[in-house]
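Structures follow.
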Structure I
Amino acid sequence: MHYHVNGDIVPESEATVSVRDRGFMYGDAAFETIRAYGGSPFEWDAHADRLRATCDALSLDHGIADDELRRRVRRTLDANDLREAYVKLSISRGVQPGKLTPGPTTNPTVVVIVSELPRGGIAGESVWSGPATADVVETRRVPDAALPTRAKTHNYLNGILARLETDADEAVMLDSSGAVTEGATSNLFFVRDGTLHTPSLSGPVLPGITRDVVLSLAEAEGIPTETGRYEPDDVLCADEAFLTNTTWEVRPLARIGATEIGEGDETVELGGGDVTAQLADAFDALVGTRHYAGSRD
């Protein structure tokens, strides 16, 4: 593999950063995980906007234009001859004097890494082999007043500690008052009586790119949608549930803890339901239209 490090394409063995880089020392860095379909980034503008918002939250003025960042992503995909890929774009403040208070960002560290993923769209294949399982964990989501929820930073200890509590595919995290927020790496949706629900962004919930796409698709499909504050029992009693993120796209949720979602419904063996399937199909169709036009999609 070849990666993009500070303006250059280098072999994986040479893709290194300084041990004094603030991203390594303090987690003082921003990142985005992006999916490439057919050689181009999915929802690039939304990812670029969220990366910019994270950098603003960190007061990390790296001075690199969005078009240049996209060019680096493209060069990394081309260097590895990849069209269907996972992409991670990271920006740190770089090497600075060893003190907690950062100085001006005069020499940021910018890294793009990629790895192969199956193609998407109607003719694609899933990166997961079956519906997800999850557990509600004790680790609480960090409140927005302590660490900006909308910032995707290298400091991912909150999610790591949550994942360490479970052997399930995902850890469902609550806020300090016990309300459902999200998974360690995903947004959570559930369906009750035909209405799609997801926790509101007024709580400590990351505004997921795939989350936004799914909400837009639900509106287009005529599926009633509500956002709000939900207790764990609201999800446990749901007819259907699913998780969304860049890699999983729309992944049905079969159970949380010992509770099967939609227990008693004939769709439970599929770990999904009519609304989940409808949105997954709509997502695949969107990817196919945008990225594989002219193919058999």
Structure II
Amino acid sequence: MTGINLGLLSTLLIIQTPILFAALSANVASRSGYFNVGIEGLMTISAFFAVVFSHFFQNAILAFILTMVLGLVQGLILYFIDNKLKVNSILAGIAYNLIAMGLTSILLNLLGDRGISTSLQTIPFARHSVSIMGKEIYYNISSILGILSIFIIYIFNEKTVLGIRIFSVGKSVEFSKISGLNINKYRLISLLISSVLASMAGASLTLGYLPWFSRDMVAGRGFIGLAIDVMSSGSALLSGFFSVVLSFMFTLSNHQSLFNLKPELLELIPYMSVFIIIILRIQLVRIKKRKYEKNKGII
């Protein structure tokens, strides 16, 4: 049993990383009032180019850094669409997701690959291990970065002037204008940080989880990140918690030997978990609201 549990933990450390980065990406953007629906597309493009960078430079760390730079470029594109072209952020995000799917499919075809990057030799992150109770738990640098990012984003959001100003912009645009805050400046900063985190999510898929790129490999993780942000009500710590919970569901679905269920049913576990947790979260908020109104004599 211990071997199974530690095996699950090793898988969890790897699987949770893309979901965690996606959730933190949504968290940073939403605090400025920007609902970054394009996380899925950001992850898709970043996952593909992480493989390309890794192939040409034969260095996973350099590929990861270059992918983060690519995330900055994508963030600038989204900001231009939102701020200069005045396109609704949700519509822009949906369009960006579709463009990302189409672009990566075209690039795969140009490489002569069909559905998976077989022609590119990916150098993934080195796998490390730590021994606990005589059993090995495996991890890589992206999984460690993911865990550290929870606390880094929490400190940024709650303890820095920049993070608090970004939150102020998202909370009330009018009050921020009266206070003399540059709305566009802080939304740009939050969107750039969000895009870099999304690019890290995509890169961790192909450099830390699977050493190749395939069509639809992001598989809704960007949308799960958005759902986690809604569940966590803007808290980076809660985003980390829900990321671990949902990643555990993904981990269970990958260990088919633990259940006497069809693989197709097991694959539904993570997505149904998102649906159930969101419903429970909404109901909890409603209960608290009704209790507050009752105590105040409103109802």
Worksheet item: Given that distance in nm of label points 7 Å out along Cα→Cβ at positions 116 and 164, derived from a single structure, equals 5.2, which label among I, II identifies that structure?
Response: II
Worksheet entry | Which of I, II yields 0.90 [FRET efficiency 1/(1 + (r/R0)^6) of positions 12 and 124 (r between Cβ atoms, R0 = 25 Å, to 0.05), calculated] | II
Fill in: Comparison of I, II - label where mean count of other Cβ atoms within 10 Å over residues 100-107 is highest
II
Worksheet item: Out of I, II, which one gives 2.4 for distance in nm of label points 7 Å out along Cα→Cβ at positions 76 and 244 as computed from the coordinates?
Response: I
Discussion item. As an exercise: relative contact order in percent (Cα under 8 Å, 6 or more apart), calculated from one structure in I, II, equals 35. Which structure is it?
Written reply: II
Item to complete: Name the one structure among I, II that helix-only ellipticity at 222 nm (-39500 (n - 2.57) for each DSSP H run of 4 or more, over all residues; to 500) of -24000 was derived from.
Response: II
Worksheet entry | Origin of the derived value 30.1 (mean count of other Cβ atoms within 10 Å over residues 36-43; candidates I, II) | II
Worksheet entry | Parent structure of the calculated result 38, 24, 24, given that Cα extents along the principal axes in Å, for residues 148-227 alone is the read-out and I, II the choices | I
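Every number in this text was worked out from the coordinates using simple rules, so none of it is lab data. Just so you know, these numbers come straight off a predicted model, no measurement behind them. Cβ atoms are built from the backbone, for glycine too; each structure is taken alone.
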